[in-house]
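Pasting the structures here.
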Structure I
Amino acid sequence: MARTLHPNAANVARTLISRGHHGVVVTQDAPTHTAADAATTLGVDVGAIIKSLVFLLDDEPVLLLVSGAHQVDTERTGKRLEGTLTPAPATLVREVTGQPVGGVAPVGHPTNLSTYVDNALEAYPELWAAAGCPDAVFRTTFRELLRITAGLAVDMN
């Protein structure tokens, strides 16, 4: 029996299609709240999982799309982005993305966030990202991710 997409995942699919992506969103039987969970469920290397993380660059929310194999080096990455980088509180993440922590997608937000993409993701021919809720994902590539997010590639660790 076909499952109906969560409204957040349906919004992500529409946004993907509007940006020239195939828009296919895959739902999982159980939520995958971490990159390691997602990698295990999808049978891929954890580095091929895109973590969509909201940070404050000085006082401005920004979206960092990071390889699941990495933690953001806030000091170095902040310097590269010419500001002070601090994790955003969960309430702000929800406010600017419309999506819950653990399910934030690279696209489909009510707020236009400056987006920075981890260069380490380029090493993987196929990438997977959350699609607006913890049990939905979509497949993409590094080049396509840069295009659909208008993101800037940056070294983050």
Structure II
Amino acid sequence: MQKLKKQGLNILKMVHLLFVIMWVGGAIALTIVLFSVQPESGDELYMKSRIIQIIDDFIIIPGAMGNLLIGIVYGVWTKFGFFKFRWMIVKWILTVAQILFGTFFLGPWVNENVKIANDLREAAFSNETFQYNLEMNAVWGTVQLLLLLFVVVVSVQKPWKKK
């Protein structure tokens, strides 16, 4: 299969960086909202939950899916391939694992909290499910952010030699 030329690679790299900015920036924004916004009413609690959901749905998810698709393009149409370099293997494993964890755990916790906060308002402050979801998003969202930053470091440093 024909590989991308220099201009194609530059465009691919720019699009990849845009999706990285979306995913990492969204994770930073979400973490800031999780830890710094302290709602005092049921309406504020709902808005905090909804803002987190909007960041997830419109910044993090498109950034993550964009990176996955760009990774496939890189694998097929560039010299990097899919498993030619150890640092690429680490990126693939972490990217896929984070997308799956976000899809099956973080996202559902976020979405359930929006529903609970909307339905219960003030009572959501003492709802066990809401508090559990909030705690899990705080803990595992922070882990996700740290792993994303690690992937950025691996991408720049390319620390391991060729397989």
Structure III
Amino acid sequence: MTLHIRPARPSDAARCAEIYAPFVTESCVSFETEAPDAAEMARRIASHGASHGWLIAETADGKGAGYAYGSAHRTRAAYATSADVAIYVDPAHARQGVGRALYDMLLPQLKAGGCHAVFAGITLPNAASVALHEAMGFTPVGVYREVGWKMGGWRDVGWWQRLL
């Protein structure tokens, strides 16, 4: 599959919201309980895009196949060189290299912006996400046990880290 990866724009918000919604409403991947609309997604793109970067992967026909972004890891000053990262891929494009391609662009961008360490929180179990992150050089650093309640049960979140 041919992909074009570029910085996301507010005009991409509806497609990003469409990709993200099933992760909110049909799974425990996201701990949000209501899927954000296009206006909220546009706000997030503007905010994260300005501070850490928000990328979208488009197929040859120009349709968004997935997106990735960085965000502040914590608010205290000593954490300024750390970031959290996230990737969401349209299930129709899963396991086709979209996540890897997005990280191949996002991680160097974060490093160039002064980022030293990146962290990914993964709701467990999620073998595909764990495999992607470990293939991209992330290593496990711990698990928050029963940290979130979603879809009728307690959920664990594993944390992976990569030094840039």
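Quick look at the numbers
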read-out: Source structure (of I, II, III) for relative contact order in percent (Cα under 8 Å, 6 or more apart), computed value 32; value: II
read-out: For helix-only ellipticity at 222 nm (-39500 (n - 2.57) for each DSSP H run of 4 or more, over all residues; to 500) computed as -10000, the structure of I, II, III it came from; value: III
read-out: Comparison of I, II, III - label where distance in nm of label points 7 Å out along Cα→Cβ at positions 57 and 89 is highest; value: II
read-out: Given 21.5 for mean count of other Cβ atoms within 10 Å over residues 9-16, calculated: source structure among I, II, III; value: I
read-out: If P(r) over Cα pairs in 10 Å bins from 0, in percent is computed and equals 12, 44, 37, 7, 1, 0, the structure in I, II, III; value: I
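Here, each number is a calculation from the coordinates, and none is a lab measurement. A quick note: this is a predicted structure, and the numbers were derived from the prediction, not measured. Cβ atoms are built from the backbone, for glycine too; each structure is taken alone.
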